[in-house]
Every structure is written in C-alpha cells, then in structure tokens.
1. Out of 1, 2, 3, which structure matches -17000 when helix-only ellipticity at 222 nm (-39500 (n - 2.57) for each DSSP H run of 4 or more, over all residues; to 500) is calculated?
2. Suppose you compute distance in nm of label points 7 Å out along Cα→Cβ at positions 423 and 463 for every structure in 1, 2, 3: which one lands on 4.4?
3. Computing Kirkwood radius over Cα pairs in Å gives 24.8 for which of 1, 2, 3?
4. Have a look at 1, 2, 3 and say which one yields 46, 33, 25 for Cα extents along the principal axes in Å, for residues 239-342 alone, as calculated.
5. For which of the structures 1, 2, 3 does the calculation of distance in nm of label points 7 Å out along Cα→Cβ at positions 103 and 399 return 5.0?
6. Here Rg and Dmax of the Cα atoms in Å, for residues 55-270 alone was calculated and came to 32.2, 109; which of the structures 1, 2, 3 was it taken from?
Structure 1
Amino acid sequence: RAQHTRAVERQAIWKEKAQELEQMVRQQEAQITELIQQNETLTQQIQALKAKVAQLQQQLFGRKSEQTKDLVPENHDGDQEACNASEATSESKNNRGKQPGSKGYGRRRRSGLPTEEILHELPKAEQCCPVCGKPFSVFPGSEDSEEIHWEVRLVRHIHKRTRYRPTCHCRAVPGIMTAPPVPKLIPKGMFSCGFWVHLLLEKFLFQRPLYRVRQVLALEGLSVSQGTLTGGLKRIGELLQPLYTGILERSRAADHWHMDETRWMVFAEMEGKVGYRWWLWVVVPHDSCAYLLEPTRSAKVPQNHLGEEAEGIINADRYVVYKSLGGKIRIAFCWSHVRRDFVRIHDVHKRLRPWATTWIERINALFAQNAKRLEVLANPEAFRVEDQALRQAVASMVEVREEELADETLHPAPRKALKSMRTHWEGLTLFVDYPQIPMDNNESERRLRNPVVGRKNYYGSGSIWSGLLTAATFTIFQTLLLNHIDPQKYLLAYFEACAENGGRPPEDIESFLPWNLSAQQKAAWRYPRSLP
C-alpha cells in the first residue's frame, strides 16, 4: 500500500511537470508565431522602403521620359546578351533633328519683316585708281546681303496738340481750340497701350518676374518703381474682367471638358483659411481655356463652375472629387495615368520589370489601335473593322487582368495597380463608345505647364487681386493661342478700344471674344505657331 501511494504521488508530480512543459511549449510556439509575423511585417516594410527609395532616386536622378525605348526589361541575373541587344537597339536609333548628309531646305527669306536698306560706299580715297588716280564710275546694281537685326527701344512720345484761335468776330467759337487729347488706357497714366501689352506678355505668357522686367527696363534707360507697375496692373485687371467672364461662360456651355489642378501660392491672409496654398484649376473645352484660382481643392470648384444643370463628359485623372459631380457628369479617366502606374513599378521593382513592360506594351497598343480607328472615322466600313479590333483588345485586357488578380501570390504593387484599373474601368473605357473623347487628359496637363513655370519663377501671387489677375490673363492668353490668335495684336486692339471708351471696357465686349471675331480680324491677328 505504501508503494502504491508513492507511485500515485510520483505520477501526480510527473503529470504536473508534463502540464508545465506543455504550457511552456505552447508559449514558445506562440512566441515563434509572433516573431514570424513580426518578421513578415518587417520584411514587407523593408520592401516598401526599398521601393520608396528607388522611386525617389528615379525622381531625382532617373530619366523623366516615359517613352517605351527606356523601358527595356532588365535581367537581374546579368544576362550580357540582353544588355548587348539593348545597346544595339539604342545605337540604331537616329539622333534628333535632320540627319547628316540629307538635303537641306535652304535659307528662308523673312520678307514679312519690316525692311531697312543701308547703303555702303567705298571711302572717298578708295574711289579712284591707285595708279593713275582717275575716279571710278558707279556700276548699275549693287552687291546685296541681309541680316536680321533685333532692336528693342523705349520711346518717349510727346503728343503736341496744335492750338487754334478764331480770326472771325462772330464769337461762335470762343477762346482757343485744341486738337483732341490722345486716348489713354489709364487716365493720366504715363504708359501707352503697347507698354502694358508687353508687360502682360512678359509676366503672364513668358513668366518673367516683375522685378526682372524692371531690370530690363533699367538697362534701356527707364527706371520705374514696383508700386507704379503693380498699381497699373490692378487697373488693367478691371479692364480684362469682362473678357474673362465671357470665356468662363463659354466654358460652362460646353459638354466636354478636360480638367486638372495644381497648387498656387497666394501670400495673403483669408478668413477661415490656414496657410497660403491655393489651387489653380484649368478647364479646357474645345475652343477655350479657363483658369480658376480657388482657396480649396474640393468638389465645390468644378460644381460651382459647371453649374447644377451641367451635362457631359470630363477627361480627368483619378482624383476623388471628379467622381462626386453627379450622375449627369461622366468621367473619362486618363490612360496616361494608368500607364504611369506600370512605369513606376518598372522603375522601382527590378524583378517585376518584365511584367510591367508587358502591361506598358498592352497600353501602348491600345493607344495605337485607337489612333488607327480615328484615322478612318469618316469611312464607316474601315471604322467598323478598326473599332472591332479595339474592342477585342479591351476585352483581352480584362481577361488578363482578372486572371492575374486571381493569383494569390501576386506581388502587392501589381495587385494595387490592377485593382485601380478595375475600379476605374467604366471611365477608362468611355472612349470606346465615344470616339470623340480622348484616351488621356494630356490637354489640361499641357495647359498647366506654362503656369507652373510662372510658379517656379515668381512663387505665386502676393495678394488676392493679383491672383485673380493671374487667372484672368492666363485664361485670355491660352484661349487666344488655342484659337490661333496673336495675343499681342489682339490685346493691343482691345486696349485701344478701352482707351477710346475713356479707360473702360468697350460696350460691344461680345465682339472681342475669339469665337465672335470677324473673318477680317482673324486674318489680321492670326498666329499659327505654337507658344507656351
């Protein structure tokens, strides 16, 4: 009985120890599981940080172009043949511009420029024979050559008005009569209409800061204060406001727009707003280009501009505010932005470059097929063939996308890009049923490039009125260029009309809007070349 009791006691002790060991094992397993999870989390964080570093390095030091030739897949195992093939491909590309040995076009004669003839004669001492001394006779004709001279002048115009005194004694015209005064854009101002036109072009088209313009004027002998110029610009803004309003109304009346926005600094205090960051929005229908300077980036800006009854299609990026404009507005999302998702994966993740390159080539092929379709838009039979090919390419892209998303081992970066494509697919494929709608939003991005240069050069606007003037002048200049109208000739004619009206906007403001110009005005002010 004693042995049995001791055996039971030992059994209880070993059972207790076994339970303790089991509990320790469970704790160790839990710790191991937790460490494995931490390791996976840290590994993902390291990969994300490496990708971020690669992305930042690409932004700072990499090529800015998104051309396909720069997206050759790299073999991370160091395949020399692939490298050699890539180098051979790049070397076979011709350099930009006219190729050596090709026939030239000859020198163009600028016959449209004002011409000034300058006569050159031999010195008097050389107009005779050096041996016998007999004089030379003038031979008919001349040896001619030409050069283009660039002359910038500041001229002080003194307007002398002739005075008249009647010689009769009927006293119908009492006192002294004087010729009428010269109309001025700004009453009692010291600068002509042409001066203000050049100043606006320098600041708001060529994006030269005002202090640099003053330096140029000083080099030409004119010293003028900052306050004098800014005071005049404030008055000029009032004259441009009716044109700006007319262009905004034209923009609202359209049914298709390109829209985008970029930051713009306005260094002025505003009630209810913290900081100086405003937003410059651009709205581009087919024949106008409107800029809106707003303190917010919310959906209220496009809603207020287009109005509650607006109906149509907007080409835009994937910024969330465009998705909340109501059922009457449909968003055609930009394929260039989608393409950049895959370009970014190509640049950041070396092992995913072949996969990213394949998708970039698919998107390039989609652009090319749509271009082929648009080339035959006027030919119904050919259009039907190209349209069917486009729809097949779109359907094939959907199949590949869904097949890759079903793969549970897919890397997070490709999964994110493909999910974004799926989310925005309805807007991305609007162009299929509406051939007049572009696949990208490049038009609005191009129209923001010139203002961005100004933002870099003079950092934004120093006051709210200056910011509104900036938006108005950007709008007028870019609308004129969109309609192939010379902004210098147009603005000079408009300012002269304002001066004739006593320094106020002309009564017939509608006749100055680009789409209401007469055929004669369009011919006189036509500017076919491209400006910024």
Structure 2
Amino acid sequence: MSVSQSLLTQPLSTQSVVAVVGTGAMGAGIAQVAAAAGHVVKLLDNRPEAAAKAVAGIRAQFGKLADKGKLSPEAARAASARLIPVENLADLADAALVVEAIVESLEAKQKLYRDLEDIVGADCLFGTNTSSISVTAIGSALKRPERLAGLHFFNPAPLMALVEIVSGLATDKAVADTLFATAAAWGKTPVHARSTPGFIVNRVARPYYAEALRILNEGGADCATLDAIMREAGGFRMGPFELMDMIGHDVNFAVTRSVWNAFYNDQRFLPSLIQQELVDAGFYGRKSGRGFYDYRDGAERPQATSAVAQGVPDTIVLHGDSAAAQALADRLHERGVAYTWGEATDGRLAEAGDAVIFVTDGRTATRRASDTGIANTVLIDLALDYTSATRIAVSTAQSCWAPAVGAAIGLLQAAGFTVSRLGDVPGLAVMRTVAMLANEAADAVNQGVCDAVGADAAMRLGVNYPRGPLAWADAAGLPVICTVLTHLGQFYGEDRYRISPLIQQQVSAGKKIHDR
C-alpha cells in the first residue's frame, strides 16, 4: 500500500486512552508523544514507583519545552495532566491501544499481551515496540493475533520522526493502517514494513558498519580516517566507528548477530571478529569509557590521516561530463587553477601530470591498472556531493610512480579537498558502503518488506542518512552500483556481494529503482 492510500485511514481519536507498558527511555518517550498529541496516557511498569517517576520526568520535559517557547504553558499543563501512572494491568481495561516497551524477550511480550487479552476490550489494538523480535512470533501466542502490529519508534522517541509499522503474518491490514494513521497524527513519519529480521532500518543499516569493519580489518585505514571520510565525503552525520561507540557494542553486535542468525547465517550479515573482541573485553564504547576510541579522562582522540601538501601539477586535464568532473572544474575555477578539457575516453575523470584519475568502480587500483595497462592509476571515492565535500579518499595502484601520486593528490588539494590516502582496498569507503546499503534496501523491496519510498524514508529518518540508499543508487546510476558489486564479489569470491534481483532487473530494463 502506498503512503497516500494509508493516510486515508482514520487515526485513533484523541478521546481514546493509550497505555504504555514499560517506562524506560523508550516507553517514557512514546508516552510523551502520545500525551502531547492529546491522548490520556496510562503508564505501567513492574518496577515499584517506576511509572510515577516516568510521569514526573515527562512532565518536567513538558515544562522545559514551555520554557523554551516550543509549547505553550497551557498546552504543557494539559499534556502533563493527561499522564496517569497505574499499578496493575486491570487499570488498562479502557485502553484503545496498548504499546509495550518492555524487555526484548519473546516470552515476556507474549505473556503481557496474553494477559491483556482478558482485560481490554475486543477493539483494543496492540502495538509492540520491539526492534528485533518477530511480530508474527509474538502474535502466535494470542487468541486474536490480528490485533497486534509492530509500532517501532526510534530513540529518543519525541525527537526521531520515523515509526516502523510492522505487520506480522496474522496482522489485520486495518490494524496496520490505523496505527500508520495514528503515528502520522502524532507528528511522526510512519512506514509500512513486513515482519522480517531487522524490519527495515536494523536490516538495511548493517553494511554501514560491516564494510567499515572489513576495511579496518584489512588495514585499509584507521577508524578516525574512515569516520572522517564517511562524514566529510559521504555526508553521514556520524562515521561508523563513532556511531557504534555511541550505540554500544554490546547492543550493536547483538543486533548484528540476531539478524545474521535469523537469516540462517547469510554472509551479508556476518558479524565482525573485531567487534566481538571489543564486546569480550567489555569495551562497549562511550558508556564503558572505551570502544574504538578512548573516552576516559585525559585520553587523546586520534585524528584522521591526511596527505601532506603537494604542489599543483603542471598540467591538469578533465574528462567527461559526470558530476565529479563538473564539480572538479567548478572548484578549480573558483580557486584560479588552470585546466583544460580532453575527450571522454575509457571513463577517466582527470589527468594530473602522469597520473590518470578514475572514480572507483569496485576494482582495486592495482587490478584496474593491470586491466587497462595504465600504470599510474589513481582512484577516488564516491562523494554525496563533489561540489561541497571537504574530504576525498584515494587509492593508488602498486605500479603508480611516486611523482604521479603526488600530482594526483596535488590536483585534488588544489580543488579544495583534504585528501586521505587509503590502502588499495576495492571500492574504497563511501562507494562500497553506499553500494551495499542500496543492495540491501533493494532486496528488502524485492522481498516485499517495504516499498522503495518507505526504505529511503526509513533510513533518512531512522538513522539520519543524508540520502535514502535507493535514491542515492539512482543518482549514482544503477549500472555503476551493479558494476561495483560485481567487482567486489569477484575480488572477495563471496556470496556477501551478490547483486539484488531488483537491481539486476532495473539495470536490464534501463530504469531506476524509483521507476518501479
């Protein structure tokens, strides 16, 4: 179903009582959202006084919002008054929707909703906030599993826009549509998903960590350099290593293992031994003081590796009409650096002295030099926007002469880029990561987990990606993504890089993903 069709379904009336069971950070955040939207919200927790404490905390948040002018004092008082802590399941008898945000345990969630079935009315909806457990499995223990769907918020719930509406095998379509409309009425951006491992976000996001971990494992670059490249060239808000440190390796690794196991050990989701070591050591990231980075008092944060300044090459020739070529021309022109245009041949982007520069196509620079007979091959990485990117990654063939390397780096520096030289890893950093994110999103669409619009919205809003992976693949060119994945697969000889049938089909049809 399309987003526009789903919006035709009516949301729950604000006269409806919403119950939230589990009042930790997620539960309290969901309760705040529902109360702000106009619902009476009952909060329940099995820990003594936890619900009352959560209500006090949410009321304090409403007060802060009023102090900042983001909420009127009257609206803050009204929303606060709609929060009611309760002590027993029986107190939820009048709820129209029960959202659980309890421990991630299948048995615990099944028991909660089984018990509630004998308490709430026949029309009450169940919305589980699980991030990883099968909605189908939770519903299997219920007399009426059709009333259950996933209502997966992202932390912090009051700030994050995305809500995944997850349908299990037995979920009634009207239930999913009502929850979709309700989340939209609460000011969120809902997307439909089918109950498969990881839903949308936790599935599609795996390559963001996995490809960086593989480059690190192969000695292609250090954590700080890769994080800087993904931020400053890829446009991501956080690099993969600092993001894993923030999430916590115990959590991030557990999610990776859960998805890997659920997909019967599919190599696409293979966990990293490097992260396993961090978990074994208790180096969980920020919360433990150590992860990929050291957060203890007095510890120095390592800096990204950047190439030393090189002179502007005597000759610069640009080729082709790609976005990268045009951006290079504009950047050089702005800085008063002379260049000429050459014929568009063999995909080359530029020549700098004796260096021939290409955008990576998934081959190593050494393999590309061997295939083309161009000894002085230099590769540059993908960028979200070559015009505004501040850093670019490069790799060089083993046959590349030192003066040619210097000339290539000098050209990029003259264009205003900070240059990070990586080891000769296939696909560099941004390109291989984007290709794999797009590949996973395409597989999710192809398997009916979500549609292309939903996949892109989920990744932009759920994990703050600068562009939806499928939109990015369309912009880069699906044939390019297909070629990169093909070369990665050839280099590693692994099923991990198999190309989604959807990408193959759209390339064969000469269409983009969003043309589907």
Structure 3
Amino acid sequence: MVRWRLAAVVVVVTAGLAVVGPVGPSVGAGGEPERTVRTTSGLVRGVLDGQVRRFFGVPYAAPPVGELRWRAPRPVRPWSGVRDAGEPALPCRQAPGDIQDSSEDCLYLNVTVPRHRSGPKPVMVWVHGGGNFGGTGNEVDPRRMVTAGDVVVVTVNYRLGVFGFFGHPELADSGSFGLLDQQAALRWVRDNAAAFGGDPRNVTLFGESAGGIDTCAHLTSPRAAGLFDKVMLQSGSCSFPGWTIGPGFTTPVAGPRSYWPSRQDVVAAGAAAATELGCPAGPGALRCLRALPAEALLGRMIEFGAPASGTATLPLDPRDAVAAGRFHPVPILTGHTRDEARFVTAWSELPDQPITEQRFHTLTEQAFGAHARQVRQRYPLTDYDSPALAWATLDTDRSMACPQLRDAHTFGARTPTYAYEFADRTAPPYAPLPPGSMPDGAGHAAELTYLFDIAGKPIDWNGNRVPHTAPQRALAAIMIGYWTRFALTGDPNGHAPHWAPVDPHAPRSQEFRTGAGGIAPVNAADAHHCAFWDAIDDW
C-alpha cells in the first residue's frame, strides 16, 4: 500500500473581507437574544442551550452531488423563509465502519456563540481529525470554550477520502476538494461572522490530527491568503511523514518520506481506480464515475486520504514550503502529545503479529536500513516494559513530535509562535487501548476532551464513562484560557504561568500536565531525541 494513502491516524477509535448583507440577531424583551440570524443566503433559526446559542447544519456550499461531485464547492442557493438550524446535518461519507449514518450532501457547519452578545468576538474555526477519511465536526461541543473564552466557535464538515481527495486526468482540482471545502467555509465565516456576533477580522483556524495537517496546508496555500488571522496546529504538522506503522500498514517503508502525494501520483491512482470501477478510459470516464452510487466508492476512501501537492491549492509540498519560508506569516500555536504513537502502535499489534523482541528487530531493519542498529541503541529494549512500548516511543518521536517541533522552530524565526506538549499521562484516552497492550499515556487526541465536551468520551474499555478528576478539570480550564486568549490577541498569555514564544536558539515548549509544576517550559526536542532523528532522516 502506498504510504500517503493513509493519513494521520483515524481516531476510531480534527485583512478581513467586507461583510455584505448579514445583520446581528435581534434582542427580545429583557435582553434575551432571539434565535434567528440573517446570513448571506437567508435566515436561520438556531436553539438556545444554557449559556450558548447554537446554529446547526448551516450550509456553506451547494451539495457536492451529481454533476458537482469532484468539483470545487459552488455557492449556496439562497432560500426564502427561515431555515431550521436546530439539528446537525449528517457527516460526510466515511470510511466503512467509522460512522453509521453519513451523506455525500454534507457541506454544512455548526456555529456556537455565547448566549448574550456584547461586541465582536474572536472566531475559532475547527477542522476535525480522522485521517481525512473519517470524523465529523458534529462530534465536538465547544460550549466550555465559548463561554469561558467569550468566543464564537465554528465546526466544519468537509468532503473526505475518495470524495475529497480523488484525482483524475480530467479533474483540474485533483486531490484538493476537501481543502477547497475548508476554504469555502472560511470565506463563509468572513462573510457571516458579524451576524453571529463574531469579528470577521479576527479568525483563528485550528484543528487536530488530519485537521491540524490540513490547517498547515492552508498555511502554505496561496488560495487561503486573507482567510484567517492565526492558526493552531494540534498533533499535525506540515512535516508529518506518516506513521512508521499503523492500522492497515504493518510493514514500514524505509527512509524519510512526505505525507503529501504529488498530483501526478493521485491522478494516476484515480485513473487506475476508474478502470477497476468499470468506467472506460477517455472523455466519458468522469460521467461514468459521477453516475456511480456513493456506496460503490466507499472502498476507496483510505486510498485517497491526503491532499495532493503540485496543484493550484498546494503548489509546493507544504514541508518544503515551510522550510523555504513560503507560508502566511500569522501567529501560530503548535504542539503534540507526549505519547502520540501509543494508540497507533497498540492497534497495529495484530493478534497473530504482536511486537515481540524479534519483530522489533525486524521493524527497525525494515524502517531504518543501515541506521537500524543506531535506532536500537537509542531505544534499547531494556529501557521499556515491552518491545511495543519501545516502538511506540520511537514512532512518537520520529513521526510526530520532532516534525512538529522542527516546523515550530522554522515558524518561530519568522512569526510569533508558541509550542506545547500535552503530557498528562493520567489523562483518560480519547479511545482506550486494547487491554494488556501498554499504558494509555498522553496519547494521540488525549487533549481533545480537555478542550471540548464530546458525546460518550472519554470511556474505558468496558464502555464506562471516565470523568475528569479535579486536577484535570483545572488543567482543562487553563488550556482553554490559553487557546482562547491566543484567538483574541495572537498571544496565549494573560493566564499564569507565563508561556514564552519559541526561540530557535533555545528550544522550549510549554508542558501541560497535572500536579505541581505541571505547566512549565520543557526542552521537548531533547526529550524526543530530535537531533538524532534529524541526522538519521536527513530532512
């Protein structure tokens, strides 16, 4: 399987433009806000929910179905009357088994705002994770962020997998449709934020996992110029190379690599897929492909799971663009979790192929070739409770932490940048690891429940809800303070303890964990052996 076909892990287990037309919500008797807002396409009526107002399932582009499948998003057709915005729209089509109910008609977003309006508020636009072939913006409830930080939060659904990143010789935007959806949502936010009490001149784009990677794509995309004022990258960077092993690809590919496929590769894969799906080569192929039912394409979701480079949307591989300084110079907040790869490693230990001492040796030989012995010396099995834990540690360092830190240092030389490491190893996991595999640690996506309420999470292996402890709730409140303060000013400070920006000459990240001294600067690059990996991979 070609490595780029599997995106950042599916957590099964994230100068303002003129505002034309929208007006703010009216206020009823006693200062109670009404639920109806005028957008550029028509009136929407949301719901009052405690201290927030919610507007679900608001269309930001026309349904990408029929002849609009694999086209850049088209404008919404205006409607008359008042559109109900009381329930989320269905998520976008998913890889089989991820979400039961989904739809190809899915270009909708949700807006959550403080119940009482007082002046223009920062707007935070969330891009969900899920490997770019799963997930939904409907999953997260940002009420704590909205109320504590006095911000507007928008969560977005965008085309996934074969619907979002397919390529073909006849498609000008091959490999780009999901990113173009996200950019259409950002334009919608610029045009409509004021109607919801938001500031269209103060928009922060943020996401986690594939959502963080996509956010980094926009940071380097010429088409995204002017669509946001700050970015936040959680467990996803422009330099993410892909996991060394993971669900569905348990044999490593040797050497360093790029997550971003070339347009040529995506187009070639799409042409081959069209033939396998029974569509003839030549001018009629797209007509045939667009006539196929969505179900016929679901088996190709993971195959087309990463945005293509060498396109009008991403002219350069974003990793190369960052290294060359060709990114939008906005304030950046970027970080990772302490034990990113424990989740992906645990789920890669197939029942008939656990990571034993012998397999650890084999995996290092396959992945690192002539450097395998050096890697085993750097991560000796005697230092770990199991070979699987040793592998998870090295994959965390090589695949996630060091690329994220490398980008942070590059950003920090050109624009205000703040780096973090979520290191609360007591955190309940976003999704529990299989019993007996390894401790959960501060794994991939573990920070999400500190920032958002998520239905049914966190839970243990038996499906029981795991509530946060008092120290974890306190840490969550501090993190939300940092996140929303950054959205307001481009600087997370204003809450103790102080968070210093990245200094390329003195690497440091803000560590987040519970306990005395749990929020303090650390040298994460040293902790994750980044100088070693820089030399091994020769980026």
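Every number here is computed from the coordinates shown, using simple stated rules; none is lab data. Owing to the predicted nature of the structure, the values given are computational and were not obtained by experimental measurement. Cβ atoms are built from the backbone, for glycine too; each structure is taken alone.
1. Details: 1: -17000; 2: -13000; 3: -8000.
Considering all the candidates, the number was obtained from 1.
2. Values: 1: 4.4; 2: 2.4; 3: 3.8.
The correct label is 1.
3. Numbers: 1: 30.6; 2: 24.8; 3: 23.5.
It was calculated from structure 2.
4. On the way: 1: 38, 35, 22; 2: 55, 43, 18; 3: 46, 33, 25.
Source structure: 3.
5. Details: 1: 5.0; 2: 6.2; 3: 3.5.
Matching structure: 1.
6. Numbers: 1: 32.2, 109; 2: 20.0, 59; 3: 17.4, 59.
Traced to structure 1.
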